[in-house]
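Given below, in the form of structure tokens, are the structures.
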Structure 1
Amino acid sequence: MEAPSRYASVLRPGLFAGQLHWVTGGGSGIGRCVAHELASLGATVVLSGRTAEKLERVAAEIAEDGGRAITRAFDIRDEEAVKANIANIAEVVAGHGAIHGLVNNAGGQFPAPLMAISKRGFEAVVANNLTGGFLMMREVFLQSMQQHGGAIVNMTADFRNGMPGMGHSGAARAGMSNLTMTAAFEWAHAGVRVNAVAPGWIASSGMDHYGGMTRTIIPKLKQHVPLRRMGVEAEVSAAICFLLSPGAAFITGVTLAIDGGAPLGSPLFPALDHDKSQPFEGFHRAVLPEVLKGSA
């Protein structure tokens, strides 16, 4: 069956018309998907990341689909670059009145047991997944949302039972969840809502970055999910866009798990095998990661 030519969002057309939404890490994976959905719903999207070519490729896709995207290449771990790039978007903000939404999606990590993680490696992962997100939140608040209100959605991960093999990432993601609650309380007076999403095992391009034993395990992960499948990028994007929307106007300070129930249950009561769960395939440009091709 031929794929649809536009993003098939579950949200109403034009929901974000006339608004400006910023997506960090927008050049690939979940960030790319979120950017496409926001643009399909009428938003002008600012795509940021470290690699200009990747951002420009996604911006061209969005333009081809009839949307609008602007790119800014910089490292969210660089405080001065964050300040400058958010200030630099002023000419765009002038046309929209504000930065209406921020999706703090950028991040990254590497698999390793705690005993093998160096101080440098630990700090790098914390900077990627926590410090950089904090800098983006703070500057968007100071330069726009403090005056105009808005909504922020932070990216965490499924850390409910710890993250063995990725303890540095688990620590950073748990920190982001706690930071989300603090910001939701401190910034409520300005009309700013702050929430987070915690994806579990999502079939995204990021899976292809892993090698070794981790790569051999990835196709088997669905057997540890009660829904007996992995999630898809569009399912994470749908949750993020809902949290940015007026439908979530009384939701703030929460971390929403998008994990198919993977942390639930017990080895004493194993989940039953089935094929009843069907994913929401809303992203017309989604591509199955190489590591999952050919898996049953």
Structure 2
Amino acid sequence: MGNGSEPRRSWIIRAGAPGSRTTRLELFYDLVFVFAFLSVTTLTASELTPVNLYRFLLVLALLWWSWTGFARLGNAFRADHGVLPLVGFITMAATFLLVLGEPDAFENNPGGLPGPLVFAGCYFVIRMAQLAVFGWVDRSDPVRRRRLLMRAAFPTTATVLLVVAGTVPSRLPQERFAIPLQLSLWTLALLVEYVGGVTLARQWWMVLSAGHWAERHALIVLVALGESIIALGFGKHGLPLTGPVAVSALLGIVVVAALWWAYFDTLSFALEQALHKARDEEARIRITRDV
């Protein structure tokens, strides 16, 4: 994945190294994903219907895929060196704009920019920014270059499906046909990204630093738990602090604490050790993919 001597000598991109850890710049980038995840849960709670829940589960899955690609980038290359900070800022800006357009991602409301197209365009920029770095590193290798074209086909196809999902269903005469078609197109876009990426990743991906990969996921899980506590606090807003409300809030804290214990005191440590011990590249990729 571009781990040869060329990217190591380049001032543009510096390859990562085994044993590297998460940089502070990557933590800064994650702030926008914190906002993105919190925005998804807020929008879902505003209209708690099965259709709306499924819509924002799809949005959350695409955001997670975008974050995972960014974590892969930081594992392969130094996120705070050369051109990578610029790529990170582009990702932040596109993700922030994508989140602002989330409420209009499924329908084009009057008075603003076309929401579905804004969402699809921002998603495409996020994914292409990641692939552009790998394209630069692999530019001199014909085999890797051909694989990069195949990799780029997945987000391109997904983006086209998102554009169609945001434009075609609204032209149908009956809403009962439009919503299932839209959700089907979004689901197909998600499957293209996940199935394509997961099944073919072994051809181009490797986990260079097990510590970095485990730490990145531990930090994003910690963010999710923190957002759960924030949601508990906002859920009480406007309600008197009665006995049932207090008990519910405390039970919520117990659940969050139990999730922290389950992940950080048992699973996280064991997984990082398993990654360190997996010397075979395919075995390491299989572990990271399945987890």
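Read-outs: derived from the displayed coordinates by stated rules, not from any lab. Note that the structure is predicted; figures quoted are calculated from it, not measured. Cβ atoms are built from the backbone, for glycine too; each structure is taken alone.
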- [ ] Name the one structure among 1, 2 that P(r) over Cα pairs in 10 Å bins from 0, in percent, for residues 151-206 alone of 23, 46, 24, 7 was derived from.
- [x] 1
Task: For helix-only ellipticity at 222 nm (-39500 (n - 2.57) for each DSSP H run of 4 or more, over all residues; to 500) computed as -25000, the structure of 1, 2 it came from - done: 2
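Taking distance in nm of label points 7 Å out along Cα→Cβ at positions 55 and 71 as the quantity of interest, name the structure among 1, 2 where it is greatest. If you can, show how the numbers build up before the last one.
On the way: 1: 0.8; 2: 2.8.
The maximum falls on structure 2.
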Task: FRET efficiency 1/(1 + (r/R0)^6) of positions 111 and 135 (r between Cβ atoms, R0 = 41 Å, to 0.05) derived as 0.95 - corresponding label from 1, 2 - done: 1
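Who wins on FRET efficiency 1/(1 + (r/R0)^6) of positions 143 and 231 (r between Cβ atoms, R0 = 35 Å, to 0.05) among 1, 2, i.e. which is largest? Provide the component values of the computation, followed by the final result.
Values: 1: 0.55; 2: 0.15.
Comparing 1, 2 by FRET efficiency 1/(1 + (r/R0)^6) of positions 143 and 231 (r between Cβ atoms, R0 = 35 Å, to 0.05), the maximum is at 1.
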Open item on the list: Quick check: 0.75 is what I get for FRET efficiency 1/(1 + (r/R0)^6) of positions 47 and 199 (r between Cβ atoms, R0 = 41 Å, to 0.05), calculated from one of 1, 2. Which structure matches?
Closed with: 2
Task: Structure (1, 2) behind the derived value 0.40 of FRET efficiency 1/(1 + (r/R0)^6) of positions 23 and 223 (r between Cβ atoms, R0 = 30 Å, to 0.05) - done: 1
